[in-house]
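Following are the structures in question.
Nothing in this text is a laboratory measurement; each read-out follows from the coordinates by a stated rule. In this text the structure is predicted, and so the values were computed from the model without any measurement. Cβ atoms are built from the backbone, for glycine too; each structure is taken alone.
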Structure P
Amino acid sequence: MQTITNFESSAVETLSVDQELGQVQVGFFSGDYTYYGVSKKEIARLIDAPAQSIGQWVNNNCLNAEGVTYEYGFAS
């Protein structure tokens with residue numbers, strides 16, 4: 001897991017990504033979720049250009065992306 005830092009968001013408190021597994025852990029101010037099946041290409045783009053809107057990235061690639069599943073809490 002690689003932690004993405006240096007961002008400001010009104011919804012996302014923490015963000016960690018695993019490009020190899022297509023897994024993302026999002027710490028929202030309202031709770032923590034682990035997402036599976038996230039596009040490895042989009043994870044790579046986020047790592048390469050972390051200055052983009054983190055909230056928008058999470059919405060587009062975790063919450064609203066087809067085929068992505070999730071569970072409440074961080075997977076161990």
Structure Q
Amino acid sequence: MIYDFSDTVEGTKLLEAVADIAFIAGQRGFFSGDSREDIAEFIKWAREFEAIHEETDWDETDYEDALEAFTDNKMRFDLD
């Protein structure tokens with residue numbers, strides 16, 4: 001199933017978060033052994049990140065630092 005999220009601000013933010021999470025996870029060597037499962041997990045993480053930060057003022061909080069900390073925490077939790 002193909003979803004087109006690019007027509008909304010929320011959709012664009014979600015796509016950006018998914019891409020950033022996947023990039024960070026790849027840099028850290030994260031791989032569960034099932035790439036489809038990993039992608040599904042990254043999408044869930046991105047939705048969670050966006051929900052947590054719905055009201056965050058990104059002029060006051062560094063997006064990259066927040067996303068890296070969130071992703072690192074998720075990867076640690078997932079590996080336990």
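Ranked by relative contact order in percent (Cα under 8 Å, 6 or more apart), which of P, Q sits at the highest value?
Between P, Q, the highest calculated value is found for Q.
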Worksheet item: From P, Q, which structure was helix-only ellipticity at 222 nm (-39500 (n - 2.57) for each DSSP H run of 4 or more, over all residues; to 500) = -23000 calculated on?
Response: Q
Discussion item. So if we calculate distance in nm of label points 7 Å out along Cα→Cβ at positions 28 and 60 for every structure here (P, Q), which label has the highest result?
Written reply: Q
Practice prompt. Work out which structure the value 3, 17, 32, 30, 15, 2 belongs to, where P(r) over Cα pairs in 5 Å bins from 0, in percent was derived from one of P, Q.
Written response: P
